[in-house]
Structure 1
Amino acid sequence: MDHTEVEDSRIDLPNSPSRDEFFLKQLVTYLPMGAMVVNANTRILFVNDSLIDILGYSQEELLNADIDMLLPEEFRDKHKNFIQHFFAQPRKRQMGLGQALYARKKNGEHIPIEIGLNPIQQNGHTFVLATLIDLTARQRANNMFQRSIESAPHGILAVDAGGIIQLTNSALCQAFGYSAEELINQSMDMLLPHRYREYHGKLRDTFHQTPTPRMMGVGRDLTALHKDGREFPVEIGLSPFEDETGNNMVLVSLLDITKRKRMEQDLKETNTNLEEFTYVASHDLRSPLRGIADLLEWIKEDLDSGLIPDVKRNLDRIEVRIERMEQLIDNLLTYAKAGKVESNTQQIDVNKLLDDIFELIPIPKGITVTRDIKLKHLTSTSTPLETVIRNLISNAIKHHDRDTGNIFIHCVAENNLCHFSISDDGPGIPEAAFSRIFRLFQTVTSNERSGTGIGLSVSRRLVETHGGRISVEANTPQRGVTFHVWWPRFLRKDTHD
């Protein structure tokens with residue numbers, strides 16, 4: 001075909017007197033995507049600036065050139081047949097959806113593209129307006145997305161609105177025993193035990209009505225089905241998103257929690273055995289102790305008139321040690337019970353809680369207690385919280401080394417936590433001991449008033465069991481220490497069922 005033939009079949013966009021055609025030319029020129037007009041002889045008659053920017057050619061290099069120059073060589077023969085069929089039956093169509101199309105830039109680089117074809121009729125000739133979108137950035141993002149999915153340490157699926165698996169990763173294949181080829185384009189139901197599949201379909205429909213990121217199975221166990229037929233516990237998260245064509249999809253993250261469940265069961269059994277041992281041991285220890293105490297009382301009664309002072313003093317010391325041993329046994333029982341969470345939550349009046357505590361704790365005449373209660377109420381279990389605060393106040397009183405002193409009790413709200421602080425101006429605690437005072441049987445001093453070293457351990461266990469935390473700090477440069485307790489303001493019953 002010579003130059004004259006090209007001119008005869010050319011769409012006259014540049015010089016057309018028609019306002020509509022001029023407007024069309026202006027519109028195509030400023031499209032944000034690449035655009036060109038091609039005739040039936042596959043010659044390029046018009047290009048816009050966006051196409052020039054994408055492909056790296058100048059306008060002069062593109063006009064009148066064969067469109068094949070923009071195609072990788074391996075696609076050119078196939079493209080000629082496509083052009084013939086298109087002009088034989090021209091219709092609007094989108095190319096590149098679901099398949100890989102590439103264009104060849106001037107520097108030889110091949111870039112992924114999407115093409116839209118729109119036939120134009122003028123003066124008895126058919127032309128095609130081809131729009132071109134460079135998918136390089138999108139493909140780069142998609143590749144990064146797929147690499148992220150593949151490198152995730154837990155199983156991941158991408159499923160469509162019908163529950164059909166479109167993407168998976170190696171971690172999920174390993175967890176279920178399937179290959180990726182066995183999973184792609186299959187229903188996600190194949191990963192569920194048969195008894196749950198009908199119900200899962202209803203849940204899926206409900207989710208797509210209000211798709212939001214969420215965890216599944218909160219408060220209950222979820223079960224998955226391995227290829228070999230065995231069932232195992234899982235944790236599942238759902239994240240809705242749209243794919244590149246606007247279809248609703250869901251990213252499903254799945255974690256095999258078999259080991260965790262096994263460890264939880266082992267821990268539960270260990271705690272049960274420990275609790276049973278504590279009860280049995282306390283009973284078996286308490287009986288001989290009570291016998292020794294009774295025998296000691298009889299000896300003192302029989303020898304009351306003729307006791308040598310040193311002997312009497314030693315017998316009194318034995319009696320004190322027996323009482324401390326009995327207290328130790330009682331505290332061991334308390335510590336064993338501290339791992340349990342009560343379910344009878346109620347609204348707690350903080351001032352009343354403190355009033356109840358001070359009814360049980362005698363306050364020496366020289367000790368002044370100051371309250372600063374900013375948070376008046378919280379929803380929790382009363383007994384564990386009262387035990388913790390009572391232990392801390394009791395310690396502040398018991399270990400004070402002066403006839404006069406001060407104890408300060410503060411309570412404020414911090415987000416979803418209630419922050420208690422109990423300060424004193426007593427002798428304090430060496431900072432070197434901060435790391436061990438919450439351990440079982442640890443005391444700072446070794447005198448008769450030092451206690452059994454269980455009270456703070458019980459307090460920490462109660463606080464942590466109920467989702468809080470406890471710490472201590474020195475009142476530098478003043479005397480004494482401050483214990484801080486953060487306790488949940490809203491402890492719901494169903495959280496611990």
Structure 2
Amino acid sequence: MKSIIALLFLLIGFTVFSQEATDSIQFKKRVLESTEVDFLLSYYNQDGSKSAVSGGIGSEKLTDLASNIVVAMPLNDDAVLTVDMGISAYSSASSSNINPFNATGASGGGGEDDDDRVGYFGTASASAPYGTPWQASSGASKNDELTAVTVNYAHSSDSRNFIWNADVSFSNEYDYTSFGFGGGIAKLFNDKNTELSLKANVYLDQWRPIYPTELHEYSKYGNDFLNQGYFSGVTVLDQNGQATTNYIPLAFETISSVNRNSYSASFGFSQVLSKKLQVSLFFDVLQQQGLLSTPYHRIYFADKANYYIGQAQYIPDYESETNVGVYKLADDIERLPDSRFKLPIGARLNYYFNERFVLRTYYRYYSDNWDIQSHTANIELPIKVSDRFTVFPMYRYYTQTQSKYYASYETHLSTEKYYTSDADLSTFDANQFGFGVNYTDIFTGAEIWKFGLKNVDFRFNHYQRSDNLTANIATIGFKFIMQ
């Protein structure tokens with residue numbers, strides 16, 4: 001984070017110098033008159049009861065705090081360089097249960113896997129570890145950070161009727177790294193009332209797989225893993241709460257290919273139909289190849305016996321939040337095909353009623369070869385209450401069908417080739433309600449150093465899904481213009 005802040009001030013210092021050096025050499029209207037800096041902050045929290053890490057049940061509590069700094073710099077009359085730097089830090093009950101048990105055996109040893117980042121759950125002793133899918137453990141996988149940087153260069157023709165751009169991006173978190181690049185072109189016709197655009201991007205990603213503790217130990221020690229490492233001296237229970245040595249997850253194999261490549265192309269058309277009405281259409285083509293499953297999502301088979309670690313009295317209540325002391329051992333991890341084709345198609349319609357009211361609408365249809373189909377509809381009604389303040393209520397509706405590879409907790413069979421219990425791939429409907437407040441000062445009266453405050457934008461949304469997942473997100477953004 002310190003390096004990102006240092007880079008930000010280096011960029012701003014450079015643009016101050018560039019701006020002062022070129023102020024007196026302007027022969028035509030610039031695409032961007034002066035450097036703009038956006039500071040964006042967001043807070044997100046959610047809760048639910050279908051954790052994919054725990055095989056389709058359990059707490060989905062998560063909080064995420066993200067910040068972005070976006071600097072747009074005019075390099076000359078025609079070109080703009082934009083740098084977007086962000087960091088996101090989250091705490092998750094679900095991901096903490098990659099290892100839901102207290103630290104012992106392999107969890108206290110060396111190595112670079114997630115099992116070596118674990119703390120203690122509850123107050124259990126080393127000889128009697130326990131956990132529950134309904135609460136967060138204190139393992140290090142509970143917290144993580146995502147850092148991302150995107151750099152975009154855009155160039156406009158002298159007529160401003162043709163624009164091309166190119167971008168590169170990089171992001172990284174504990175178990176994942178992504179590198180991307182792409183570009184696009186846009187052509188404007190009819191006095192800029194018509195626009196055609198084409199964009200293409202490539203993302204080359206690499207996983208550093210983290211496996212659930214019990215499967216990690218099995219891969220490390222083989223069939224005798226119950227007598228070594230983490231499980232040495234740990235009692236495994238059967239469905240009746242009796243000690244057993246029969247737990248062997250034979251279906252599990254470590255992942256051999258850890259790459260994921262994504263390719264996308266987006267086509268857009270926009271038309272101003274009248275002084276009050278504008279419409280736009282788009283469709284995207286996306287292809288993904290490689291590791292498309294998540295290595296730490298557990299799977300429980302309906303045709304396999306159940307095994308647990310923890311306190312036997314909680315086994316009958318395993319699927320209830322009253323279970324605070326036992327965790328079921330996985331049969332395998334999520335397995336999905338190594339290819340996925342996506343096709344979203346959508347439209348926007350904006351209508352200007354008068355100086356106070358504007359209607360913004362959006363619709364998207366989505367389909368992929370995993371049998372998911374979805375519809376999204378969004379409406380926003382900005383209301384200008386004064387020269388500087390605008391308020392806008394928002395509503396979004398979403399519905400989707402389930403993937404052919406999805407089944408709920410403990411309903412997959414071991415004879416299947418692909419399986420997931422991630423509720424994001426299930427059938428559900430969702431409603432999102434929100435509002436926003438926007439403040440604009442065209443005179444940029446408030447100043448910080450050489451930058452004037454141009455705009456403040458605040459938004460809050462509440463999200464409700466038919467499978468009882470709920471979420472709240474609040475965002476605030478500040479735009480500064482170099483004076």
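Read-outs: derived from the displayed coordinates by stated rules, not from any lab. Bear in mind that the values here come from a model prediction, so they are computed numbers and not experimental data. Cβ atoms are built from the backbone, for glycine too; each structure is taken alone.
Quick notes on this one:
- With volume of the Cα convex hull per residue in Å³ derived as 157, matching label from 1, 2: 2
- If log10 I(q)/I(0) by the Debye sum over Cα atoms at q = 0.10, 0.12, 0.15, 0.19 Å⁻¹, for residues 204-411 alone is computed and equals -0.69, -0.83, -1.01, -1.30, the structure in 1, 2: 2
- Identity of the structure behind 0.50 (criterion: FRET efficiency 1/(1 + (r/R0)^6) of positions 348 and 428 (r between Cβ atoms, R0 = 25 Å, to 0.05), calculated), options 1, 2: 2
- Parent structure of the calculated result 13, given that relative contact order in percent (Cα under 8 Å, 6 or more apart) is the read-out and 1, 2 the choices: 2
- Among candidates 1, 2, the computation of helix-only ellipticity at 222 nm (-39500 (n - 2.57) for each DSSP H run of 4 or more, over all residues; to 500) that gave -13000 used structure 1.
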